[in-house]
Structure formats: C-alpha cells, structure tokens
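Following are the structures in question.
All of the numbers you see were taken from the coordinates with simple rules; none came from a lab. As the structure is a computational prediction, the values presented were derived from the model and not from experiment. Cβ atoms are built from the backbone, for glycine too; each structure is taken alone.
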Structure I
Amino acid sequence: MYIAIEGIDTSGKSTQIQMLTKHFPNAIITKEPGGTKVGEKIRDIVLSAETKSKKAEFLLFLADRAEHIKEVIEPNIKKTIISDRSVVSGVAYALIQDEISQTAILHLNRFATNGIYPQKVFLLKLTKEELEFRLSQKELDGIELRGSEYLLKIQDSIVEASILLNLDLVTIDATKSIEEITKIILENMKDI
C-alpha cells in the first residue's frame with residue numbers, strides 16, 4: 001500500500017504522518033522532495049530559492065522524484081509506504097508555473113516515476129485565514145515566502161493534479177482536530 005499525504009505548508013502533513021506511524025509501526029515513511037541523499041541536496045537547492053528558472057526548479061523536482069522512486073518506492077512497493085508529498089505536488093507546482101505544457105508535465109512525471117503513483121492521496125486542505133495564521137507562527141522558507149495566495153493556488157492545483165493523474169483523492173478539512181483527521185485517513189485506507 002502506497003499512500004501520500006498532500007497539502008500546502010503548515011497543513012499538518014508531518015503531524016498526521018506521526019499519528020499514522022502509531023497504527024503502522026513497520027511502514028516506510030518517506031517524503032518528496034528529500035527522501036534520499038540526492039533528494040536532500042535537491043530539496044536544499046529548491047527551498048533556498050536560488051534557482052531563477054522555473055524550468056530548472058521543475059527539472060530538479062523531477063530528478064528528486066526519479067531517485068525517490070528508484071531508491072525508496074520500488075524496493076518497498078509490497079510494504080506500507082506513507083509519503084509526505086508525492087508526484088501530485090510535483091504536478092501541482094508545475095501546473096501553476098505556466099511554463100511547461102500540461103502534456104509535457106504529465107509525460108515527464110510518468111517518465112520519472114515509471115508510472116508508479118500513490119494508490120490513495122489525502123489532501124489536508126486549509127482556509128486562507130487558517131493558512132495565514134499558521135504562517136505567522138513560523139519562520140518562512142523560500143516557498144512560503146511566496147505568500148498565501150501562491151500557496152492557495154497550489155492547494156487548488158493539487159486537486160487538479162490528482163484528477164489529471166487519475167488518482168483517488170480524499171480531501172480533508174485541515175482545521176479539524178488531529179484525531180479526527182487521523183480517523184478519516186484510517187477509514188479511507190481500509191479499502192486500499
């Protein structure tokens with residue numbers, strides 16, 4: 001079983017993954033970008049906001065994704081894999097850039113993943129007010145510094161990406177309690 005917890009920054013992905021490890025102690029816990037040694041370096045480059053080209057940023061994410069599939073997902077595909085983000089985020093970020101055609105985005109991601117996608121995707125969805133409150137409580141990285149409007153566009157784009165990739169998406173109100181969200185995820189994992 002391969003699932004992805006998706007959502008914009010501060011939506012509670014890390015918290016939910018911690019909760020799920022209590023129910024799946026033997027699960028492979030991973031993340032995109034940064035789930036491998038090469039991926040950590042790529043993640044640092046992207047979060048530093050050093051790249052001036054959106055195409056370069058897109059290609060860095062693809063390189064991370066290809067490495068992640070090869071090193072983490074493929075060798076563990078028969079186990080329970082819980083990923084903090086996935087191809088869905090990669091497609092979502094690329095879609096809002098308007099620099100690469102939708103067809104190219106989908107083909108290049110299929111190439112990077114060998115067509116291996118999460119069996120179910122959980123989107124922790126935030127309201128604008130809650131997002132802005134949560135952002136005000138932390139030091140912002142390069143992506144978060146782009147602002148709440150940018151992050152909310154990504155959130156909408158995650159839904160669009162899931163549809164384009166033909167993935168099973170469960171949208172959850174991220175303002176619910178931690179326990180309520182975990183319960184919803186667990187209930188939806190039963191049919192995988």
Structure II
Amino acid sequence: MASEEHTVSGVAGRYATALFELGLEEKALEQIETDLGRFGEALDASDDLQRLVKSPMFSTEEQGRALGAILDELKIEGLTKNFLLLVSKNRRLFATPDMIRAYRAMLAEHRGEMSATVTAASKLTNTQVTALKQALKAGLGKDVMLDQLVDPSLIGGLMIKVGSRMIDTSIRTKLNSLKHAMKEVG
C-alpha cells in the first residue's frame with residue numbers, strides 16, 4: 001500500500017496520499033500532476049482565489065460553486081476535479097497548497113527522484129530552474145523535482161530544502177547574521 005511508503009503527515013498528507021493511491025490505481029499520476037500544477041499556478045496568481053481557499057467566510061456551497069467554475073475554466077476534470085471538490089466540501093481547501101506539495105513529493109519518490117523546495121525573492125526563470133536542477137542532481141546523484149515558492153522578504157538569494165537538509169543563501173539571513181555579529185562586537 002502506498003501510504004506505508006510515504007512519511008507525509010497531517011491533513012495535507014492524508015489527502016495527498018489518498019489522491020496518490022487513486023491516481024496510481026487509475027494510472028493517472030501524470031494527469032493529476034499537470035492538473036494540480038495548473039491549479040497551484042492559478043492559486044499563486046490570483047488573490048481572489050487565495051481568499052476563496054483561505055477564508056472561512058464562504059459557505060461550503062459558495063466555495064463549491066466558485067471552485068467548480070474555476071476548475072471548468074482551467075479545464076481540470078476527472079479525478080483531480082472530484083478531489084478538489086471533495087476537499088472543498090470537507091472544508092479543507094485551505095490546505096490545498098500543502099496537499100499539492102505532498103503529492104509532488106510522493107510522485108518524486110515514486111519516480112526515484114528527490115523532492116526539493118526552493119524559495120526565492122522572486123520567481124525563478126526557466127534557465128535558473130534548469131541550472132538549479134542540474135546543480136542539485138550533481139550534488140545528490142538523483143533527478144530533482146522542484147517546488148518553487150516566492151518570499152520577497154528574502155531580498156535575494158535562495159533557500160533550498162531537500163529532505164531534512166536546508167541550504168540558506170538568502171540575503172535576509174546574511175543580514176541577520178551580520179546584525180548579531182555587530183551586537184556581539186559593540
């Protein structure tokens with residue numbers, strides 16, 4: 001059983017595991033990955049969609065109707081659409097970004113890849129993503145599936161998390177280190 005192979009926990013982990021197992025049975029893992037990617041991109045790009053997902057002010061029916069229309073617009077169908085509508089019905093839509101990350105981590109493990117999360121001050125270009133994947137592959141010896149996050153407070157640089165390892169080259173961290181060093185001196 002796939003849930004025994006994965007160590008993803010919490011609400012997002014349980015939902016992602018269920019979706020992964022259904023996708024495995026239906027031989028739809030790649031289609032689900034594509035659909036979740038489109039939904040995640042739409043979520044990142046739209047403040048209104050983020051409000052719909054995160055706000056408890058919307059009723060289950062309102063969330064379901066709005067989500068159904070959005071999924072139709074994004075051309076997300078089948079298993080992924082049913083999954084997202086169920087998540088909405090169960091009032092767990094707020095956990096969707098974590099579900100997507102957990103699903104992608106399971107898919108990477110299934111493919112023999114490593115899953116990594118990279119956080120940057122601004123969205124990385126395709127060239128930067130390719131170079132980062134190649135550098136990580138050289139260091140880890142495995143292909144890497146990247147999840148990208150944007151955090152403008154980093155100012156510059158990257159934070160990369162692979163498994164339990166964290167590489168932080170952000171300017172924010174370097175400035176904080178310098179601030180602490182200056183306090184110790186004076």
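When distance in nm of label points 7 Å out along Cα→Cβ at positions 76 and 100 is calculated for each of I, II, the greatest value falls to I. A value of 0.15 for FRET efficiency 1/(1 + (r/R0)^6) of positions 68 and 140 (r between Cβ atoms, R0 = 30 Å, to 0.05), calculated from one of I, II, originates in structure II. With FRET efficiency 1/(1 + (r/R0)^6) of positions 28 and 132 (r between Cβ atoms, R0 = 30 Å, to 0.05) computed over the structures I, II, the top value is the one for II, the highest of the group.
Distance in nm of label points 7 Å out along Cα→Cβ at positions 12 and 44 computed as 3.3: which structure among I, II? Computed on structure I. Assuming 33 is relative contact order in percent (Cα under 8 Å, 6 or more apart) as calculated from a single structure, say which of I, II it is. The read-out was computed on structure I.
Here mean count of other Cβ atoms within 10 Å over residues 60-67 was calculated and came to 15.6; which of the structures I, II was it taken from? Answer by label: II.
Each of I, II could give Rg and Dmax of the Cα atoms in Å, but the derived value 15.6, 43 comes from I. From I, II, which structure was helix-only ellipticity at 222 nm (-39500 (n - 2.57) for each DSSP H run of 4 or more, over all residues; to 500) = -20000 calculated on? So the calculation was done on II.
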